[in-house]
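Quick note: the coordinates plus some simple rules give every number you see, no bench work behind them. Please read all numbers here as calculations on a predicted model, not as lab measurements. Cβ atoms are built from the backbone, for glycine too; each structure is taken alone.
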Structure P
């Protein structure tokens, strides 16, 4: 599978240098599959920690740690393969993103079981995430470009935003809108769902138009 990776997030350039620096120094006993497994396991821990916060709010500290581990595994697995020149493009693309979907599902399931986000908001956010993911994968297949960011926001920036929001839960898990107090994560989840839905619609229109023009008889 041949495609171009388009990564234009705010932190993309310094992150790439850091990942190469780490990859060049990792023990040979650590390979890309280990890192991919770490990324999946850490998302499971994050989801479980959100759910456990129903009984002890201190569990959300585990969410922040798990997000850092997920960044380490998910961002580094491909870089390590490229640095060591042992790429498996089709295998890597398929396994990495199949497990990303599984990890996101575990994360949102944990949020749905937590005291911070109602299940319907968590479900809507998961559906929107899956719609955008599916569109990105289809666009990669038919246009040969794998877009990893939108508006300067990529996976790393999203992890940072989620970690910051998680830490904010210790101060106050609610936000006031006028005279109404609402759960912080419900408001953020609804806004994120609307944003992802908008990205999905715009991406479908843009890619469909480009393909129609390219294949016009």
Structure Q
């Protein structure tokens, strides 16, 4: 049975999430900074269309990318070196999430509503959400955004307007996370793109155990910067 939350309600145990649809846990409440941080700490994330109530999910299995398992193909490595790409961090968060919200080819709409965009921009201003941006000749051509808590990173969405531009941003993210001692990216659900880059599914119980050990590191909530090599 789906639990309906009021504004002040805590989340139910993730073990009560539905099997069909996979991982649907509860509905309702709000997208405040405090609510979102509480959700991510428990391995829960929001995902819903504009006409639905806010839906909260914790699927099983869970797609994750361990930073030491990133796969960089020969073609991606070539584009990293030869396309003139530059990765910046947190210089255009609102533009990145807006680009991620644009409907994909063959899709009529997007789950990243204006409400969702406003919520994650608030998270960014609070120092918890970050954008990794691929720039080429001064133009934003790709990127991703997600949430950092302790030494865990929760990937949300990516976009690309040039060859491998989103993948370049992901490589930049992994390099930065390695430097910060963050070993794992939560990718939520399986996609062929993420699998090609080395992400894999693990049981939710294993994910939650790993997450609990990572989110409580006292990492400061702040804007990230990229130090030139």
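Matching task: -9000 is the computed value of helix-only ellipticity at 222 nm (-39500 (n - 2.57) for each DSSP H run of 4 or more, over all residues; to 500). Pick the structure from P, Q.
On the way: P: -25000; Q: -9000.
Label of the originating structure: Q.
Look at distance in nm of label points 7 Å out along Cα→Cβ at positions 174 and 206 for each of P, Q: the largest one is in P. Structures P, Q were shown, and relative contact order in percent (Cα under 8 Å, 6 or more apart) at 24 was computed from Q.
In this comparison of P, Q, the computed figure 11.8 for mean count of other Cβ atoms within 10 Å over residues 6-13 is attributed to Q.
For Rg and Dmax of the Cα atoms in Å, the calculated result is 18.4, 63, so let me know which of P, Q that is.
Here the read-out was taken from P.
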